[in-house]
Structure P
Amino acid sequence: MSSPVQARSWVEVDLHRIATNYRSIAAALHQRSASGTGIEIMPVVKSDAYGHGMVAVARTLAAEGARWFAVSSFEEGLELRASGVAHRILVMADHGFDALQHSGLTPVIHSLDELPPVPYHLKVDTGMHRLGVLATPEQIALRVRGTPLEGLMTHFASSSDFTSPQTRDQQRRFDEVIAALDQQPPYLHSSSTNPLHFGLRSAWGNLVRPGLALYGYVSAPKGTAPSHLLDVRPALTWKARVIAVKEVPAGAKIGYGGMFVAPKPMRIAIVGAGYADGLSRRLSNKNRFVGAISMDVSTIDVSDSPSIRPGDAITLLDEHYDARAMARDAGVIAYSVLTGISARVQHVYR
């Protein structure tokens, strides 16, 4: 139970595992590509690489051969640049591009009225009705003519739902825009993790944007999926320090509001992680957690672990109780669990 890390709460990120997940994606692309080559991987490292550490992950994947990285904001892109990452960086969800201030970053543009004088990627709203251009293929083709359009992209709303025609309809709309262009841009991309994992080859284009798969997770399909291509494993373990251990009698009320009443004599550990660290309060009385998740601490039933003492480390999240399992208990999604880990939780890399 002991650990050399002295923090109250910390995550251990296995960078070798992330590199291995990247290789699994590359292998799936190579095997399913008609030519075996020609599809580039753009790792998505936004939101601090889904809680894993953007700079460390980008450096690891650059060493694996990644030439592009995708972030959400110009601030994230500039942070990568300041850390020494010299590769191409696509900024997917920001506005106010300034060619001087944001020099060296490639913007995704969502309006035909804001086309910049530098290479850009245009996002087409093909049916998700979030970001992207809502215009006819002819209008798009006319407006981008003569501009430095480097990439055309879209994003699928329901790519793990095989009971719905939405993905097929979105791909058809995207193809109509491509066909209307005078000349195809160098990059065409619409696939994040799900279209890769489920083998939707017609949607891959020549650039793909894996996110969650890099960190060891894929979505469960709704309906019957055509393929399951990616062999990936979680790369993050979350631990917390035991602050105190108590023996409580049957009938003891534990935590705020007496949310949990001990059904029998119990041994409990109070650990240094709470909702300010990213543990959802919805985990109260779920799994091993007893009583309310508090701001700075949580209480765990350790009745079956008589050797646990203050100062020991307890694992909150790992391959056995992973982000999907915690998400189910909290009524959220795995993305929310991973990106919700607070900045005050120390990151340790191995």
Structure Q
Amino acid sequence: MKFLEDATLADKKVLVRIDTDVPLTDSNPIEVRDDYRLQKLLPTLFFLMNHRAKIILCGHLGRPLAKADPSLSMKPVFTHLSALANKKILFATDPFSLRTTEAIEKMDDGDIIGLENIRFFRGEEDNSRTFARKLSNLAEIYVNEAFGTSHREAASVVAITEFLPSYAGLQLEQEINVSTSLTRHPAHPFIAIVGGAKISDKLPVIRNLLPKVDRIIVGGGVANTFLASQGVDMKNSKVEEDYIDRAGEILKNSKGKIILPVDYVWESDKILDIGEEATHQMIHYIKSAKTILWSGVPGKIEQPPFDKSSKAIAKAIANSPATSIVGGGDTVGFVNSLGLVHKYSFVSTGGSALLELLGGRVLPGIRALG
């Protein structure tokens, strides 16, 4: 794999796939609500500017299903990133129009153009080589700085590397180094705290993590489906019915490593947080751990008081001397809102990507870089 420091960048058009799937406000105008991922792009952006590259930024927001959606336009993201970098970013509403190509040809060293949401275009999520070739015509060099999307087979992450000399960005390089070190030499006890809404994304990862960790403590919708597999009446709580049997099988074969909540907080017949006893149980494991991985919150953090357990866990990890790694947009945004980011050993820009990499999967976006 080649890293950004190895590239000859002066006077080159550099297409950078970036992590821009950030939360937005419901206000008018729409603004970025949490900019942690954008802040993590700045070192690569400044590196490229200092090395006189002509920078073309490419990213996505949400799942627009290959059609334009004004609510998922990248314009507010680039407006915010422009303010962070103190550098004008020209916004290209149509990446493949004559106007955009002409603007790219007129770029000076250090100039930046931001492309509209790449998922507006058919071929991106299909990992289309035809679409990737079309995208590659805009540049001379490709840089992957989108760790959070590197677990997906997408044209701007995987197929693009067939057509341009390709490099890992500074943040991606750091993500790989930290994850590699963690999988090879973790200090034990090593615990993983896995929450979030959907178990469908997390089951393969949990299965792969089991041989590496001492405990996996689950919460949120992930825990709901496990609990349903044990015959607990979940009433109106979110449960993925299609995954109940698989969850039960993994739980049975986990040799006691998967820890389920022992109590919960209900409202309108729905579990919206784990209870006090379950929170104390998590904190007990946190205090005895030497390595902690956290991805996914156990409660509905956007609706207090159902953020109570998440706050307690965030503070317990921040106060722990253990090596602590946190990832996932909601989790990182939550930790950031509490002002605790600096207290963790490493804060990843990826959620599922981080878990899959730590679980032993070679991510498509990283594999494509060689």
Structure R
Amino acid sequence: MAHIAIVGAGFSGAVLARQLGQAGHRIDVFDTRPHVAGNCHTARDPASGVMLHTYGPHIFHTSDERVWKYIRGFGEFVPFVNRVKAVSAGRVYSLPLNLLTINQFAGQTFSPAQAMAYFAQIGEPGEGEPANFEEQALRLMGRALYAAFFEGYTTKQWGMAPAALPASILKRLPVRFNYDDNYYASRHQGIPREGYTAVVERLLDLPNVAVHLGARFDRAQAGGYDHVFCSGPIDAWFGCDEGRLGYRTLDFVREDHAGDHQGNAVINYCDTTVPWTRISEHKHFAPWEQHADTVVFKEYSRLCEAGDTPYYPIRLVAEKALLAHYVGRARREPHVTFVGRLGTYRYIDMHVTIAEALDVADRYEACRRSGEAMPSFVVDPLG
């Protein structure tokens, strides 16, 4: 059996550790943070008793039956529907854009067919595929809805004009011509009753899996292992010697209040006159609990610098060119596979992270049986 190092104790690393540990391999997991679960880390607030999502809200959602069955083996997931609200020009609306939002904004009582006809009327014409986020939005919903809900929020979130962003970002956000205000369309949605950290701790709970927290894994250590799975930043693996890949990071400003502060888990603030992007009230992520006091966090987005927590890969032309250099070097690294959001420089949800980690573990075992070399990437980071 192999001696394997796994860099990162988030979902990618924890699932790999579980699968390969169960296969009999000896596993060392390294994480620079003092806790497991990565950006999904949750912790009970000692003052209010509220379960806090330390690095911002995480709602588990998936339509992948394999992933849903797998993750529930490590903790109870209580059904939770994320119903986001948005404040624009002093009024509160429902997100994602749905029939209620459209009728509120237009001062109408459109039926679904009438709302579709309204969108066809207000959408701005264009030739060919939309070149950027703004073009995509204007064609879909016209200037007024775009300005109210997307222009300011997107500018704050990404630190640049929406015309500089790819159209694909907006394509991920739904517009519904009914009154469904569920933010996600996934078949299964929930939050672990005991928090995400408890789930990850159970994933890592095997006698042949050793977890090293507050420990940095250096590339020079790779030679001491039969294989390394790196879920840390791909550029950091090479010491960022060709430059740092661009990310957006988040700053969280905490406020403590009595009772119920905003009446909802998440409220977006769409106007550029408001410096934060959204406010999350964490006790609403666990409505099965009761707390007299409450904790809210205002989120501020900015460019990620050295030492910051990376959240959203920017992936514009310059970043993709730099990524290609690092990917080329990574493909020449012996016995190292890059996985997860940071290892592949892609924004992926928790359920995709888990599915890919399961696939990577299966691929490693298949390669061992066949004698083939384990590839540096199971998913193409340049795709």
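What follows is calculated from the coordinates using simple rules that are stated; it is not laboratory data. The structure presented is a predicted model; accordingly, all values stated were derived computationally and were not measured.
Below are the figures for this structure:
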| read-out | value |
| --- | --- |
| Answer label among P, Q, R for the case where Cα Rg over 2.2 N^0.38 Å, for residues 148-291 alone, calculated from the coordinates, equals 1.64 | P |
| Which entry (P, Q, R) yields the derived value 37, 25, 19 for semi-axes √(5λ) of the Cα gyration tensor in Å | R |
